[in-house]
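What follows is a set of structures to go through.
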Structure P
Amino acid sequence: MVKHKPTSIYIDHWEDYESIGDRAMLLNAMRRIENYLGPCTFVTPYTATKPGAFLLPTMIPVSPPQNELIATASRFKAIFARFLSLLRIRILDGKQVSKFSFDLAILLINIKLFFYSIGLRFVFRQSFRDFIEQFKKCDAFFTVGDCSLSDYWLDGVIIKSWLINLAQRYIPVRVLSSQGIGPLSTAWARKRLIASLSKLNLLSFRDFENSQALVQSEGLKGVPNKIVCDEAFSYPIASSIDVWRALFNSGLNKGEEFIAVNFRKTDFTQNTSNLLQKIAGFLDQIIEKTGRKLVFVCMSSGENYGKDFEAGQNLRQLLKDPDRLIVLKPIDDISLVKGIIGEARYSIGLSYHLHVFSLSQGHPTLIVYTGDYYKTKSEGLVSFYGGVNKAINLQDNSVEQMLNCVSDIESYYDASCQNVSDVNHKILEINDWTIVELRELLIKKGLLIKDPQIDLAR
């Protein structure tokens, strides 16, 4: 067996451990990277105060570098606010103030980096110094797909672009994997994003239409790119015994058919509490027409991230027959969550990764969304599959229209399952493209020794 030092990867991700989907993308990316590269160390942005935060032996925690950028920008924002208040005029909106503040913060950090490079370490706080020292040692910069590149998080566009530019300065190989982009209509944000993406070695997308089309329309050239589906698609599944033990303990009989559901009081772009009554009426009709129980699956393990469990309890109270809805408590074990969703006949709800988990296990799905942000990512997912799989706007469609979608799933269930399984085989053929190409790049640059034993093991 060929001996080589562990590959060092700076693995950037949406730094919020309350979300099942975010954690699944991060951990599955790490698992798949080691499957192709062999032993690795992962330099990981980490906040110890996050609920449900975790570390693995292969992870080297560093303070998220964006904390330095955000803190600096916040100081400039306060100066702008004070200045405009004294003038008693309003010449800038909040987004413009934020952009100018971040631009000044980036300029200041770049100046500090120059002084740091000539030995003036005191220009940064210890946490950022520790980050830079670990960052510079990395062989690759690998960004796990997330939701930050849209009009709803313009600060996220600035931060991600800054990180990619920083990686270009210090790290030989730079990859953005399984990314969802959009909606992004803001002209300066699109221009800035494309400029930073051009500094990548590899780029892949998780949706079938929107993301790749956006960057191609903006003229991105010279960066190999491909649509590969979501980072969490192949996340391992808990055993059927463990899954049914959890379901039985929650009140479901062994082998009893059920529908997996999930809703939230917020979709991160708007408050959806006012829609709970409509959702409850929808679920009442599903129970009546199908005769099946519903199992509410929390896709977040924290109280502040979507408040899934609270929404589930509220929905249960609004139902005509509350006993037909089983609300599972938040589960930290991602494999168990995925396994539970995989035992359902199909899934209905808002959470993106509820549907990734359902579809990846061969089951149809109905995404009920609100707002353009969820519209973009939801339609991008179901467009892989077509058929009865739908993404439908909860606000614009009646309960009857949504029920028609459920009826289609029931009527064409077997054919739909076969179609989903066929598509999954095709996705599995492309899902690891980014990591395969990353491996080849590292070998080509002399940063990784090709190990025949790894090839045989896969």
Structure Q
Amino acid sequence: MKRNILLDPNPTLREPAEQVEVFDMELQTLIDDMVDTMRSGNGIGLAAPQVGVSKKIIICELEQTSSKSTNKSDVNSIYQSFPLTVVCNPTITSYSKEKCQMVEGCLSFPGFEIVVSRPKMITIQGQDRYGQPITIEADKLFSRVLQHENDHLNSTLLIDHFKEINLVLFASGDFSLKTLEYLNRDKQYNISALVTTPQFSRIRGKKADSNSVKKLAKRLGIKIIETNTLNNDLISKQLSEFKADIGIVVDFGLMIPDKIINIFKYKILNIHPSLLPRYRGSSPIQSSILNGDRYVGITIMQIEQKMDAGPIVTQYKAKLRGHESYQILKNYLAELGASVLLDVIPYYITREIIPYKQSEKRATYSAQIKKSDGEVRLTDNPIDVERKIRAYSSWPGVHIMLDDLRVQITSAHLDKNKQLIIDRVKPAGKNDMSYKDFVNGYKKELTFGSNIDIIDAN
């Protein structure tokens, strides 16, 4: 029979468990119920206090078919199965000097996972469910589960093992805002500093405001290091003093030298908005739209000296609807990237996920976008023009020259015949207007895919 699992902060979880003295039918029923409860909760371990009984009883089980044995890269060394094990009155009699880190969860803390360091191997003695003496030598995950459940008997909970992961965030563009927000919100992470670059205005003589991620970091009270280069000893010294575990790069803009990468125990991870090795470079989102891709994605990768060529930690693939603008897609991937990053960092640190090399043969590159890329002609394919309008919606925009008049196309769509229907335009020196008003005023229609430069509306 399934029993209710007590959740933190239920006071029963903080009560030291009592010795099992009687191995009767009542005890057998309790153990059977614990097994049912553990399996129904998709757990791999359970202690009696978690079902409201302060007795020294722990159970654990990991079947070969469990998702825990298949969803991580280092399956063979970490997630080895173990049979249903019941230990009453357990005592850990020996620990190995070698320790290892793994991500742990707990049925009493649903949705909560943290990195915990424990001895790799233990010897545990106790009694089986019938009172007979048993000795178990366990390693890897089996050892960890037994230690975790034994903690419950001593009123030690998962939250008591909590330790912050200290990091440095390298970010400048607004694609990084969600990452900063997510990292700051998750108490498992401590942002030691934000490394960012000065913001420059494209308008000559106009001083730029500080970038948005810098503004947010300032509001959050995060130390800010602003620099144009990472190739100096002062920056290296500053970063070394933080003793951060890991570096995170999102929309930063500067190459990171090896001397900076090697400061961090777990190196530096980068969020890249494409399914690498496809679209390395500075404009992967725009390239996805321009090429009419059906799928986009996020790649979490290790930083190396070669641009976007480091080992892949994980990827997430998403299907496009086919009408997304750059800004919409950018916002979606920014949030997706932040979410995936936070999920993967603990497993990366504990090597439960092993990075793998990119295929150089499959590598493609996205070019840096120039202002001139936004110019179109009436002879252009309507499908290509529509994609450009969406891809360049934030910058540089799409425009066409009609004689000496520069007309920006701000909104358009394809009809069922794949012809471009223009919705709104902005002639040079004028406000944004409907295409109908433009035609009425300028007596000129824009028909793409034609060999005729200008079609008179009359």
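Read the figures in this text as sums done on the coordinates, not as results from a lab. Here the structure is a predicted model, which is why all the values come from computation and not from measurement. Cβ atoms are built from the backbone, for glycine too; each structure is taken alone.
Which one of P, Q has percent of Cα pairs over 29 Å apart, for residues 113-296 alone, as calculated from the coordinates, equal to 48?
Matching structure: P.
As an exercise: distance in nm of label points 7 Å out along Cα→Cβ at positions 25 and 169, calculated from one structure in P, Q, equals 2.5. Which structure is it?
P
Taking helix-only ellipticity at 222 nm (-39500 (n - 2.57) for each DSSP H run of 4 or more, over all residues; to 500) from the coordinates of each of P, Q, which one would give -7500?
Going through each structure in turn, the value belongs to Q.
Which of the displayed structures (P, Q) returns the greatest value of relative contact order in percent (Cα under 8 Å, 6 or more apart) on calculation?
Looking at the calculated values, the largest one is P.
Comparing mean count of other Cβ atoms within 10 Å over residues 153-160 across P, Q, which structure shows the greatest value?
The structure with the largest value is P.
Using Cα extents along the principal axes in Å, for residues 385-432 alone as the calculated read-out, with 39, 23, 9 as its value, let me know the right label among P, Q.
Label of the originating structure: P.
Figure out for me which of the structures P, Q the number 29.3, 100 belongs to, where Rg and Dmax of the Cα atoms in Å was derived from the coordinates.
Details: P: 23.1, 72; Q: 29.3, 100.
Structure of origin is Q.
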